[in-house]
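The structures considered in this document are given below.
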Structure P
Amino acid sequence: MLKSFITAGFSVLSFCFMMQSNAQIKTLSGRTLETKSIDSFIRYQMDSLKIPALSIAIIQKGKVIYYKATGVRNEKHEAIDTATLFEAASMTKPVFAYAVHKLIQQGKLSLDTPLYRYYPYNDISYDDRYKLITARMVLDHTTGFPNWRDGRELTIGSDPGTNYGYSGEGYVYLGFVVSHLIHKPIEDITNQEVFRPLGIRNSYLIENKYVLDHLADGKKDNKEWGRNGPWQGPNVASSLRTEAKEYAKFVIELMRENRSSGTVFQQMSAPQMKIDSNKWVCLGIFMEQTPYGIAYSHGGNNNNRYNSNFKFYKDHDLGYVFFMNCHQEQTLTKRLDKFLKTAK
């Protein structure tokens with residue numbers, strides 16, 4: 001059993017997976033990053049941002065070049081290990097979207113058929129506009145639904161298909177549709193279409209004893225240790241629990257399919273609507289124009305207690321995925337992007 005050591009006032013336990021002491025990463029600007037430099041960068045970020053625990057993988061040329069699971073899982077300062085799980089939050093959505101696109105390719109449903117024809121949704125049946133909603137609108141966040149109804153009646157804020165508005169509720173509806181059409185629980189469909197074919201393990205949409213035993217606690221708003229409330233069932237928008245070396249297998253597949261035509265990812269990454277000066281929403285993922293070309297990404301935040309993100313650069317075969325048990329995703333993403341560009 002590996003033992004933790006004490007540094008900067010808390011326990012830290014680090015593991016490496018598919019990483020050698022002389023591993024090198026070529027940055028976007030062509031510089032070379034050595035393992036020691038990456039280790040130093042991560043130590044500094046965790047100290048300066050007070051990140052309790054981090055699971056991170058850096059991917060290049062179709063494999064994980066660097067992986068580390070480091071930090072503490074709870075206020076007792078118990079160290080995490082490679083089996084420690086984090087809430088993936090909205091990074092659940094690309095996994096489910098990928099499964100949906102596979103089912104579309106199999107002819108099980110259509111991207112543009114109104115969903116009510118498959119499965120009438122009583123929660124919003126009072127508003128006939130819901131009959132306009134399609135899988136495309138769910139995946140590009142134009143259903144008009146709020147992100148979450150938060151115990152209130154589900155509403156449509158704008159006509160479906162007209163405006164971008166990030167929505168977990170839309171994904172929930174599509175999850176009901178898919179489960180109804182395939183006649184299987186959504187966790188079984190995800191296993192069948194994504195996890196099993198890609199060899200992804202230690203990843204769960206539902207709670208069980210193993211998940212509860214291995215889930216890291218999180219610090220809400222970087223202050224309060226604890227966990228989010230128990231899930232009532234699988235949620236295709238937010239309930240995935242996993243860690244970086246396993247989720248990296250999914251990102252690697254997206255990167256591989258990015259180089260081929262007619263793939264699931266080619267459909268998934270089709271830009272739908274410009275939502276910022278250099279950012280588009282696609283069909284289950286976001287696309288950004290950067291000084292180094294196109295980048296695809298998706299982040300996650302569950303209750304400011306668990307944060308996550310992944311990104312890869314279309315023309316450079318370089319990407320990353322990370323999970324943390326606090327609310328520092330945006331700052332770490334900015335710093336990590338800069339580091340992978342300039343090595344500084």
Structure Q
Amino acid sequence: MPTSAPRTQRILYVSDLGRGSTSTYRFEALRRLGQQLHPFNVFPYAPKSRAVSWLRVRYPSGPLVARINRDLIKAVQTIRPDVIWFDKPIFFTPATMRSIQEAGAKIVFYLQDAPFGTRNDGCWLQFLKVFRMADLHCLVRKADVARYSAWGLPWIDTMFSFEPAIHFPPPRSFGDADRDRALSYIGFPYERRPAFLLSLARDHRLPVSINGSRWQRVLTREQQRHFTLGGFLSADEYRSGIWQSKINLSFVTENNEDDIAHKAVEIAACAGFLLAVRTPGHQETFEEDREAVFFSSVEECADKARFYLDRPDLRDAIAARGRERAVRSGYDNDTQLARILNRLDGKSD
């Protein structure tokens with residue numbers, strides 16, 4: 001998917017820039033694209049008190065967000081950026097957005113979470129006051145494309161993309177003997193995933209490994225004994241977890257109206273064998289049974305897992321084609337962010 005190089009601009013990047021976060025990956029991609037980047041990290045503004053932090057996320061107004069808004073306006077006045085790139089802007093007020101507009105900078109809103117889905121994260125109070133003030137919205141869901149089109153707001157359709165500096169294939173010497181995880185899920189226990197995975201492990205007697213936060217909270221002690229449980233994985237450890245898995249499971253978050261799973265793209269980019277829930281989005285992103293394998297029920301998932309567990313050559317061939325598709329089709333951060341910057345300049349794909 002060839003994309004022309006965007007022109008260099010001065011970009012003030014506003015986000016949580018913690019290690020291993022996808023927003024940090026996008027920051028680095030913009031740097032690779034030759035942009036003049038200035039970070040504005042929102043993380044240091046988080047209150048140390050958990051109670052105050054909870055209150056600030058759900059009611060981001062008044063003194064709870066005054067300092068971060070004041071400091072951002074100062075940064076705009078000092079740096080004089082061409083673009084303010086907001087990655088999940090939930091703390092910034094209409095007055096701050098007006099100050100940015102008066103400074104002549106363009107405003108980009110990039111969201112991976114879903115303010116208009118049914119999950120009700122409870123953090124969107126300020127966002128809902130300012131989202132109509134952006135010059136470009138980067139949308140990863142078809143449901144949002146329909147909404148923003150109806151509202152007459154400027155948007156570009158992008159996707160959950162992979163980070164090429166992190167998500168890449170294992171060495172050629174890496175083989176099935178190095179994979180000590182049979183059926184693997186890395187992620188959170190959202191929606192029906194605990195029951196689904198429990199059925200695979202307990203009812204279908206498949207060896208299932210799980211890594212992620214909160215699983216000990218949602219599974220009873222009796223249920224936990226059916227799994228190999230591990231902690232949260234990110235960055236290099238996350239990639240290694242994919243490499244070491246014979247089969248990588250992936251789901252979509254229905255309450256977020258997701259079309260595809262971010263992990264599905266990352267798994268394919270790592271040349272991992274992908275067994276994902278069948279959705280129209282996944283079927284558009286990867287060719288079924290050639291670049292990835294899909295399921296629509298726990299029974300179909302179990303049957304396909306058994307079939308492929310004993311066929312490493314088939315798994316490796318499908319995984320290699322999935323990786324090639326992800327690269328060829330431009331599912332990487334650099335390609336997707338170049339498209340966004342070009343659209344901001346009025347260019348079409």
Structure R
Amino acid sequence: MSYNQDCGGEKSLKMRNERIDSVKYWLIILVITGHVFEEFKAVPECKFVWDWIYIFHMPLFIFISGYFSEKKDSVKFKQSIWKLLEPLLFYQILVQIPWIYFKGCDNYLIALFSPWWVLWYLLSLISWRLMLQVIPNNFLRKRYIMLFITICISISAGFFPFNYFLSIQRTLAFMPFFFGGYYAKGKNLFLPERYRPFCVIFLMLTFVVPLFFSHFLGSLTHYKPYDDVYDAIKRIAVFCLSVPMSLAFVNICTNTSWIARQGRMTMQYYIYHALAITPLMAFANKLGIPSSFFTATFFTIALIIGIGIASRLPYFEKFTNPSLFFKNKPI
């Protein structure tokens with residue numbers, strides 16, 4: 001292969017990764033929207049938006065996490081795990097322990113080891129990457145067998161009494177998407193530009209699902225066991241629908257260098273918006289701001305703009321990994 005071909009291949013890979021970073025940004029916008037609208041689920045329009053988002057946004061987010069995951073040597077693996085473990089421990093101590101102290105609970109040990117709200121994703125991602133690291137290569141190479149096993153685990157997990165504790169239920173439920181992303185590594189996720197209008201039309205058609213069939217969707221958060229055997233069928237149906245919705249969404253996301261740069265800071269968006277929602281809602285309740293679709297939309301936009309502006313600050317990335325404050329400092 002010639003030098004020019006090498007450069008062309010590297011440029012193509014860089015552009016593809018930049019597009020995926022842009023997808024990550026639009027996904028984190030959906031995450032923020034979903035979490036804000038969750039506070040307004042009593043409003044029918046907000047419940048509709050929440051249902052639609054939750055059908056596919058976390059499966060796609062986890063798929064992309066798998067896409068960027070790989071087996072590493074012990075040093076790099078420990079470093080990658082620490083980047084997730086540090087914010088998990090820091091914000092679990094900062095938020096969950098005071099919550100347990102002031103609110104009280106039936107079982108303090110279980111509450112302590114149940115991740116605070118959004119932190120479940122960090123714990124589950126650590127678990128998936130640990131699995132990826134310890135599964136022997138000769139077995140990992142059998143991709144179709146692996147995917148079949150993870151699908152079986154995902155469906156059967158709901159029959160067991162796993163819930164918030166250590167994020168076990170979600171780790172098992174979403175496992176196929178992580179390994180699906182891992183096996184998709186190096187493959188082009190983007191359709192030719194001429195298919196974009198069809199992707200838009202398809203996503204618009206999926207609005208009918210939460211509009212007319214919301215009672216068939218089951219638990220879209222997948223954090224608790226099934227209520228009955230029909231919930232297993234609902235999980236299968238939702239996950240099957242999430243695949244084409246994810247593909248369509250990936251192919252309608254606009255891509256710019258600024259969006260891609262923001263997409264590389266999804267950890268910060270993820271943590272900061274969660275910290276802001278509770279005081280924001282308390283402030284709204286104190287002012288007597290009515291619950292409405294407009295209020296939810298306004299709060300969502302305000303959060304996105306606020307975090308986007310904060311991303312320009314020098315310490316924006318360090319507060320999610322506080323150990324960065326102590327690096328490269330003279331002793």
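Rule-based calculations on the coordinates, nothing more; no lab input. Bear in mind the structure is a predicted one, so any value in this text is a computation, not a measurement. Cβ atoms are built from the backbone, for glycine too; each structure is taken alone.
Observations on the model:
- Among P, Q, R, structure where Rg/Rh (Cα atoms, Kirkwood Rh), for residues 110-205 alone as derived comes to 1.11: Q
- helix-only ellipticity at 222 nm (-39500 (n - 2.57) for each DSSP H run of 4 or more, over all residues; to 500) derived as -11000 - corresponding label from P, Q, R: Q
- Source structure of the calculated read-out (distance in nm of label points 7 Å out along Cα→Cβ at positions 270 and 286, 1.2) within P, Q, R: Q.
- Top of P, Q, R by relative contact order in percent (Cα under 8 Å, 6 or more apart), largest first: R
- Winner on mean projected area of the Cα convex hull in nm², for residues 86-157 alone once structures P, Q, R are ranked, highest first: R
- Origin of the value 1.4, where distance in nm of label points 7 Å out along Cα→Cβ at positions 182 and 198 was derived from one of P, Q, R: P
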